[in-house]
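Asks: Have a look at these structures, which come just after this line.
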Structure P
C-alpha cells in the first residue's frame, strides 16, 4: 500500500467517533452534477442501438415515402372520372393493368382508365387517387364505379412521413423500438450514441457470501450487489458483477482501482471499527463529501480516485438503495447522456396518516397506496429491504419540513411503471 497522506476531509475517519458535520442533499447533488460529465460517443449498428442514447441529432437525407403510393387496395384513377358515381349512377372505366408493390406501372394512365393497385404500390403516372375495392366491380376489362373519391384520396404523398433535411430524432434521446424503425426507414444503418458508463461494484464485509449461496453461521448473503447491478443497468451502465471484498484496507484499495468510470462501494462508510473506505479514498484520491443530512443514508460519501467517480453507499440495504438513487444513479445517467432526474413516474395523492420528519434533514419515506391514498410503510428500518418491496414508492420530505399532516396531498415517486401483480 502506498504511504498514506494526512486526512483532508473532516469526516475522512469517523470510526468509533461519529460525524463532525454533514453536507446537505443539495450540496451533494451539486457535486454530482459538476462531476458527472457526459462521456464520449461511439458508433453502433442499428440492431444494437435499442435503449442507447443518441449523441447527436439525426436528420433525414431522404423523403419518406420516396414516391406516391397506394394506401388501400383498389384502383388507381383520375378522381374527376369518379365524380357523381353512386350505386344508382354507376360509371364505367377501362381497366388497363395492375400494379404491385416494388414495381412501377409502365404506362401513363389517362382519363377513363383504371389500374388495379395493391397497398404500398407506386401510384401510376396520371393517377391522382385510389378508389377502394369495395366501391368498384370489375370483370377484368372494365370496372363499374359506384362511389367517388377526391384528388389525393388514399394516396401517400412523397415526404408525407418525413421530409429530406428534417431532424427526426434529437440528441439525448434514449432510443425506443419505434425509433429504430424510423431510422431504418430513412436509410440509417448505424448511429452515434453516448458511450455507456462502466461500473465496478465493490461490496465490503467479512460476513458476506455471494448471492445464490447459502449463508453459514453468522454469515449474510449479499443483497446489495445484485440490487446495485440491476439499478446501474437501468440507468444506462454496462452490466457488472459484484465483487465481494473483506474488511481489509489493502484488499479494499485494490478493488477501488478497478478499471471503470464509476465505483460503487457498498458498506464500510460509517462509524464502525472496520469502516475503512472513506479514509482510503481521502488518502489516495479525493473524498469530496462524507455524511449527508438525510434519512436513511446519512453515511453516504462520494469523491474521485484518479478518473473514477467513487460512491460510498451504506451497507444497510434500504440506505444503499436510497443513496444510490439520490446520487450514484444520477451520476450514471448524466455520464451516459440521460436526464439527471429520477426515472420514476409520479402521482399526487393524499396521506391516510401523517408523515413525521425532523427539520435539518431530508427524509425518504417508503409508502403504499391504499384505496387511492398514501399509507406510510409500517416497518421502515434501514436494514429492512422488504419494506421497499412492499412499498409502491416513496415520498421525499425536504429538510426544512417537520413532515406532512394527514390528508396533505403529496408527490409519490412510484418504483414501478407497471403493476407488480396481474389480474386474471
Structure Q
C-alpha cells in the first residue's frame, strides 16, 4: 500500500521504517529539515535498538523515503499522523497544536478515498472534534500506539494488540477497518488480537494503559517507604505478590520511579481531561501517583545525604545513568538527570556516565561533568549512584570496581544490582526500600 507518516520523531520514524519493512511504499514527512536530512542519510537522530538497520533496509529497497513537503504524500492511500502532543505550557493539558496543524496541512492533498489515521496520544474526544478539519475529504480514525522506548521496533512489528477507533457511519467504519487490516496484514496473520471500537474508546485505551502502569509503579514505591521504615525488603515483597496472576511482577520494580516523554505528560493530560468532563476520581488517583513518583527523586538524594553523614557539598558523587530508562538516550523528565542536577545544586561534585545519553546531557546540562566510561566516573568517588538500570551497570564486577574508590558506598536507586555480590565485595550497598543487611545475616 501507499502510506504516509506525518511526523518523523520517535513514533513516526519507527512506524515509517516498520511499515516499509512489511512491503509498503512509505513516505515520512516532517517540518524539521535537519531531521529529514538525517533520516535521508540513514541516520536515526535518537537511540533506538534495531531502528537504524530497519531504516537502511527500507531505503535501499526503495520502499522508504522522507520529505519536508506534505504535498509529496498526496498519492498515499493511508496517512498516519504521528506528531508530538506535549504538555501544554503552564498547565497539565495536552497541546494538540501539532495534530491540528498536521490535519490542516494534509487536507488539500488528500486523494479521493484516503484514510487519515491518528497515532498520537490525545485526550478523549479529540478525533470527533478535529475530524471537520479534513473538510469531509477523508475519514479520520484513531489507532493508538503502545511502544516502549528501547523495544519500539519489536512493539511495532509484533504488537500485543491492535486497536482501531472508527467513526459512527457503518460503511465508512467498515472501509476504514479493511484498509487498516491491509496495512497490518502480517500482524493479523500472526494472530495479533484486533479490537475495533469507537474513536473515544481507542483514545482512552492508550492513556488508561499508561495510567495503570503509573499507578502500579507508584504503588510499589509507596510500599517501599514502609519497607524502609520497618526493615522489610521491597524486592522480596514484590517477588511474593508478583506470583499472584492477578497482579504480576512486571512494573513492580521499586526505585526512582518513571519519567520520559510519555507517562508523566499522559497521566497529567488524562487527569485534566477527566476534570473537564466533571469526572475527577481518576484525576485524584493520578495526581497522587505523580506526587509519589516525583518524591522518589528527592528521597534518593536524602538517602545519599544520610549515608554520607549529612553533607553533600564538596563530595564527589559518581552517577551511573542519565537516560530515563535503559536502551534509550531520552532525557525528557528523566528521574536520573533530575537527581544528578539536584546533587550538583547542593554542592556535590557530580561525575556522570551513561552509555548513550551523555551527548544530550552535555547540551542540556553543561554544568554536569560527563565522562565516557563508568569506571572513570567511579574513580575516587565518595559514593556511587546507579540511577538507570543499564545492563552495563548490572554486569559490573563489584570486586574489580572496588579498587577505583576507597569509599565503596553504592546507592542502587533502581534495585537492579545483586546486593549480596556487592556486599561480599566489600561495598556498603543500599537500595531504596531494602534492608541494609542481607537476609542470611538476619536469619543467622
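Asks: For the read-out relative contact order in percent (Cα under 8 Å, 6 or more apart), a value of 17 was computed from one structure; give its label from P, Q.
Replies: This figure was derived from P.
Asks: Right, here's the next one. Among P, Q, considering only distance in nm of label points 7 Å out along Cα→Cβ at positions 17 and 193, which has the greatest calculated value?
Replies: Top value of distance in nm of label points 7 Å out along Cα→Cβ at positions 17 and 193, among P, Q, belongs to structure P.
Asks: Comparing mean projected area of the Cα convex hull in nm² across P, Q, which structure shows the greatest value?
Replies: P
Asks: For distance in nm of label points 7 Å out along Cα→Cβ at positions 9 and 337, which structure out of P, Q has the highest calculated value?
Replies: Comparing P, Q by distance in nm of label points 7 Å out along Cα→Cβ at positions 9 and 337, the maximum is at P.
Asks: For the read-out helix-only ellipticity at 222 nm (-39500 (n - 2.57) for each DSSP H run of 4 or more, over all residues; to 500), a value of -4000 was computed from one structure; give its label from P, Q.
Replies: The read-out was computed on structure P.
Asks: Identify which of structures P, Q gives the largest calculated value of mean count of other Cβ atoms within 10 Å over residues 25-32.
Replies: Going through P, Q one by one, mean count of other Cβ atoms within 10 Å over residues 25-32 peaks for structure Q.
None of the figures in this text is laboratory data; all of them are computed from the coordinates on show. Please read these numbers as outputs of a predicted model, since none were measured by experiment. Cβ atoms are built from the backbone, for glycine too; each structure is taken alone.
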